[in-house]
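Scrolling down, you'll hit the structures one after another.
Nothing in this text is a laboratory measurement; each read-out follows from the coordinates by a stated rule. All values derive from a computational prediction rather than experimental measurement. Cβ atoms are built from the backbone, for glycine too; each structure is taken alone.
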Structure P
Amino acid sequence: MNTLRLLLALSLLLFANIAHADPSDIAAASRSVVRVVVFAEADPGVPVGHGSGVVVAPNMILTNAHVVDEEAFGTRITISIVPSEGGKVYDAEVIDRSPGNDLALIQLRNGARLTPGAFLAGNVEDGSDVFAIGYPGGVDIAQGLSMEDMMRPTTPVKTKGSLSGGRSAKDFETLLHTAAIGSGNSGGPLVDACGRVIGINSFGTVSNGGDAEFFFAIANREVRSFLARNQVKARSVDGPCLSRAELSRAEAERAAAEKAKIAAANLEAETARTKTFSEARKEAEYATIEARENRMMLTILLLLGALGAAGTGWQMFERERKTHGKIAAGVGTVMLIAALVAWFTRPGFDQIDERARIALKDSADPAAKAVVAKAGAQICTIDRSRSRITISDAADVKFNWSAGGCVNNRTQYADDNGQWTRTLVPNNEQQVSIIQFDPKTSSYRIERHLLGAEAMGKAREARKLYEVQSCSADPKLLDKIGQMNRAVRELLPPQANEVLQFNCSGG
């Protein structure tokens, strides 16, 4: 039994570890990895070496210094960059090398642009899963790739390992890990389970016989310093790497807590209403009793007055003063009728509940309404506990909101069951963003899908069918935006790579 429990615990730990990394995040990170092919300038048809690199800016590639070392090749070199997807190969040139920490910066020529990767600004915990991405030459040889094959965009190889903290190289700061790399991986990124770059793979240990192999990646601290001296600002993100399961679980717990909070508030409100109604009923009961007593007293007084008038009238008739007798009789009759009216119109005890409800309704605050976001400038701050940050810097979001769903006086959102929604499909980035604003809760949400070239092409075609350029309250235009949102969503994976949840204020 103990053995069974131990195996179960180990399997749960293994499952949790596997579930922490999402293949789509690693695939998205791979799209920023390129093959760096080096040719001798004197003989451009034959490569003298190759390595890997990662896009750090639309026209900049980061790799290892030894990948593009002319002294090691003994000749002047030219460089070609082969991306992971698409149909183009790009010419490039080295603009800086730092042999001391094995880094080099390559610039694409002719205005070429690629999708940059995201670099983690924080630290990765010891023992965390890491992935090496690149183009190991051993795989090319095993596949029997020709020169023509190597010069075609190809998906890079991804290997998984663990990070071993605290064992840096002496000459410069490195990360020790077990994600296998080979010749050709040099300059490729080491990423965490969310696909964020944590280092640049550089070298490994030499295996003697049965010794295990370990590998070293240049730490981001070295990378940031090198890029800063070249005035290159790479995309930087921070925050823990939350798995989708963790985020879903946290959202479920938050929703349950919110539901419990609402239930408690409703119970408290109901208790207050019951207490208030009880008090109002008691006041209505006292008021009813008082009104009945007043009517009864009025009835008695009117009856006494009617009797008095009747007696006076009888005396007037006895004295032959008929005119005065008739007046007295008339007054007596009116007072008798008034007495009867006072008696039969006195409030009954069955009216107490209705009087209490009317009193409560009259005392209610007509201004008490649901709190909603007012039109105007909104400042939205990231809620990290409800976000999964993979490529964004999570800075505050500022926009101008109008009650009709117009943002910044130019982008029209469509109402989707209380969530004002717009799907954005940019032409120059490999991502689709579903943006939602809920004015009732003042919450702003971005779900970002990182797609490949083929999927992005389909999303762009779908968007073009419903191109909307301005804000309008026209129902036809709003329906058109809703159709566009649905058409693009149908092409997206079930879950986003990045989820950013913001809390907004302003108006």
Structure Q
Amino acid sequence: MKKLTLSLLIPLLILGCVQKKEPEMIETSDSEELAPAFSGKGKQIAVYTTASNTDLRLTKTENLQFTEARQPLESEISIFINPNKTFQKLLGIGGAITDASAEVFAKLPEEKQQEFLKAYYDPVDGIGYSLTRTTIHSCDFSSESYTYIEDNDKTLETFSIDHDRKFRIPMIKRAIASAGGDLLLYASPWSPPAFMKDNNNVLQGGKLLPEYYETWALYYTKFIKAYENEGMPIWGITIQNEPMAIQRWESCIYTAEEERDFLKNYLGPIMEKEGLGDKKIVVWDHNRDLINHRANTIFDDPEAAKYAWGIGFHWYETWAGGDPMFSNLGNIKESYPTKNLLFTEGCQEGFKAENYQFWPNAERYGRSMINDFNQGTVGWTDWNILLDQTGGPNHVGNFCFSPIHGDTNSGDLIYTPSYYYIGHFSKFIRPNAQRVSTVSSRSNLLSTSFLNENNTLVTIIMNPGDDAISYQYYVGAEVAELKIPPHAMQTLMVQ
């Protein structure tokens, strides 16, 4: 490289000084001005409470008004809301319609079916579910293993969703109608057909054989088109349920590199080729503990990342007493701010009928939802929305809890505390609501807040402790004093 002499440098420096400009100020017209920050001044606070050892179940317990805020005291417990700081928008909250849920639903009396649909999907008389997951052919929560093609059909000529027309499709259609005609629906496979796998079995893990990558990618597109032809729009898909778990039920293993390569070389391009490039593709769909390795591997590859809307996760890393690892989600949001976090599955395992009203089951939901949302999660999907009095049906005996159980002998519906805890979110926080900065001055209260499109502020507060807690609720320059019972959840609606 040639050295510049001082005589040459001086003119260049002068030219640089002359050409340097101050940053331009961006002016906005009246129509482009930002909306004023939310203020609690003059607004009422409607308080809804669910509490253990009481009859309170999403019960409106009081109406309050704000007063002018003062300096908080160290001796008080306070919740601080800053409406000037907003984050992700809510995609939706809901649960999965599995074969098991649909089979139990079909066995209930018609009046109980109506009650059930209203309880979940009606935003006024129910808890307003807006998001639904379903399966691509069978999973463990099916009465049997099945696929949509005949054995060894490598061309997919026999593809048919006739199996789903008996129970699952009718229930999904009724759920969509009960939700007002708009219900975000996405689907997940548990395993490719046996002949496509190296273990020749839909159960017990195994891997997708490379020669069937293209065929399996086309299988997703056939499912989406078949469901949409039935009047059920599909928002998106996850690539594989729990790709690092060898289960005794339907399962399939992908390393991070294998999922990345399947996405960028087959699934993504084939979805686009089949006219389905607008469908969202969600990677991982497994627990929080290993989620960062999967995110790093896929999202750092530009060719794979362009097809991935986001990453899905479950909560089962706690099955052996592990930490929920909520901070792993925040790391992904910081590292890949354009990618979305979606909770795709969680349920309480180890079903026992005597534990229908076991309160810690509900608190697990509350703790997860609050922390997941505060780490940037945009949507939250429970597992089965309905199971029977055995925690099934499940063709491998993996019986679990659901928020509502249907006793197929008596025809009764059993509502568990989990239903109400989820409802504290789904009933009041609506799709497209934006999360608002919320913190607690003490760790014995958990909290999150969202601002709905209709300008109602919703704050969820959970007390998992054994004592009632009085607290100050600060929204900007306004404050109100409240009290939450022990082992309780509150929703504060400010409007």
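One of P, Q was used to calculate helix-only ellipticity at 222 nm (-39500 (n - 2.57) for each DSSP H run of 4 or more, over all residues; to 500), giving -12500; which?
Label of the source structure: P.
For Cα Rg over 2.2 N^0.38 Å, which structure out of P, Q has the highest calculated value?
Largest value of Cα Rg over 2.2 N^0.38 Å: P.
Can you rank P, Q by FRET efficiency 1/(1 + (r/R0)^6) of positions 197 and 229 (r between Cβ atoms, R0 = 25 Å, to 0.05) and just name the one with the largest value?
Largest one: structure P.
For relative contact order in percent (Cα under 8 Å, 6 or more apart), which of P, Q scores largest?
Largest calculated value belongs to Q.
Out of P, Q, which has the highest value for FRET efficiency 1/(1 + (r/R0)^6) of positions 69 and 133 (r between Cβ atoms, R0 = 35 Å, to 0.05)?
Numbers: P: 0.95; Q: 0.25.
Result for FRET efficiency 1/(1 + (r/R0)^6) of positions 69 and 133 (r between Cβ atoms, R0 = 35 Å, to 0.05) over P, Q: largest is P.
Given that Cα extents along the principal axes in Å, for residues 125-348 alone, derived from a single structure, equals 146, 38, 38, which label among P, Q identifies that structure?
P
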